[in-house]
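Given below, in the form of structure tokens, are the structures.
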Structure 1
Amino acid sequence: MALPSRSFLCLRHGTTDWNRQGRFQGLTDNALNEAGIAQARVAVERLAGVALAAIVASPLRRAVQTAEVVAATLGKEVSIDAGIIECDFGSLEGQSIRETMQQHGITAMDDLTSVLPADGEPWPAVSERALRCVATWQDRHPRTDILFVCHDGVMQAMAQVLCGGFFENRHGTPFRYARNGDGWKVEQID
């Protein structure tokens with residue numbers, strides 16, 4: 001598996017109506033709602049002190065819209081890369097996350113990866129393609145910060161591989177995946 005050579009930044013897209021409703025969104029191409037656009041604007045403020053070489057977004061509309069708000073304010077262009085597209089949740093797309101957890105006796109969001117359907121993307125494939133995407137962009141832009149605007153599933157999959165677990169991830173909040181000696185940690189950018 002290709003791993004990033006250095007620290008990098010990720011931003012979860014702003015909220016959509018399906019996020020508010022607690023539905024598996026995956027590859028369903030929903031737009032941001034008003035709250036999501038406002039979250040993207042707040043993300044810009046948090047990223048103001050970071051010198052970004054590139055902004056890379058998932059091709060899904062919610063990620064592209066978030067990236068465009070950031071890019072417009074920071075005077076950057078947005079590049080699109082399917083390597084950081086959300087997990088394909090297969091037959092769970094559009095279903096209630098809470099109801100799925102209840103049906104399977106799951107109490108922690110982390111455990112949802114154990115009940116992903118066979119008609120969706122295997123969980124290990126998400127981290128593999130996302131980390132390969134990050135490593136490729138780092139090769140193109142050595143020694144500079146890159147912002148990846150993507151999705152909770154992608155960010156959690158990468159954190160699981162790099163840090164050994166999940167973290168609390170909020171819409172429109174930028175995080176740095178930082179090298180920590182021989183390991184990694186995820187830090188919120190304030």
Structure 2
Amino acid sequence: MQGADGTPLIGRAPPAPFIVTAELPADIFGWADRLRRAHFPAERNHLSAHVTLFHALAPSLAEQIKRVLAGEAAAHAAIAARLSGVMDLGKGTALVIESPAMLALRDRVADHFHGALSAQDQHRPRLHVTIQNKVTAQVARTLQSELAATFQPRDFRFVALAMHIYRGGPWEAAGRWSFRGRG
């Protein structure tokens with residue numbers, strides 16, 4: 001069997017969708033990742049803390065995605081955001097992030113890929129970092145109460161955009177673009 005480019009598919013992984021994330025600064029990432037490791041069921045926790053902007057962009061868009069993300073990162077300085085609270089995911093818990101500027105960037109990328117977005121990616125996300133998922137609602141509510149008792153909002157800046165390949169397990173890095181514009 002051969003791929004579209006005529007090369008044999010034997011030994012090659014089939015095309016997989018791309019996930020696009022906004023990267024947290026080291027201090028916020030470290031804190032959120034420690035929470036995730038402590039509270040996400042270990043047998044299901046294959047990822048580090050992250051903020052997903054797009055869940056499944058088509059493999060055929062790889063070069064366009066890279067160009068668009070590189071252009072956005074070059075045009076903008078690190079993007080302002082605020083950790084503002086704790087979010088109930090039903091059977092999980094997340095940290096709420098407010099960032100009108102990141103949502104505006106995400107909207108521009110979505111507009112660029114209009115017509116090629118999955119049903120999930122057609123909707124503007126509620127920015128968050130999942131720190132617990134696939135637990136009972138009671139376990140989730142307990143953690144939410146614990147976190148809410150000590151949570152303090154904090155301002156930060158997203159430092160980069162990243163692209164990952166999803167093949168069902170841990171994500172594979174496919175590109176990273178640091179924000180380097182002015183203002």
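Only the coordinates and a few stated rules stand behind these numbers; no lab work does. All of these numbers come straight from a predicted model, not from anything done at the bench. Cβ atoms are built from the backbone, for glycine too; each structure is taken alone.
Remarks
- Taking Rg/Rh (Cα atoms, Kirkwood Rh), for residues 21-68 alone as the criterion, the highest value among 1, 2 goes to 2.
- When helix-only ellipticity at 222 nm (-39500 (n - 2.57) for each DSSP H run of 4 or more, over all residues; to 500) is computed across structures 1, 2, the figure -9500 traces back to 2.
- With Rg/Rh (Cα atoms, Kirkwood Rh) derived as 1.00, matching label from 1, 2: 2
- Calculating volume of the Cα convex hull per residue in Å³, for residues 77-148 alone for structures 1, 2 picks out 1 as the one with the greatest value.
- Which of 1, 2 yields 18.6 [mean count of other Cβ atoms within 10 Å over residues 133-140, calculated]: 1
- Read-out FRET efficiency 1/(1 + (r/R0)^6) of positions 53 and 165 (r between Cβ atoms, R0 = 25 Å, to 0.05), computed value 0.95, structure in 1, 2: 2
- Distance in nm of label points 7 Å out along Cα→Cβ at positions 93 and 141 - highest-scoring structure of 1, 2: 1
- Distance in nm of label points 7 Å out along Cα→Cβ at positions 85 and 125 from the coordinates reads 2.0; which among 1, 2: 2
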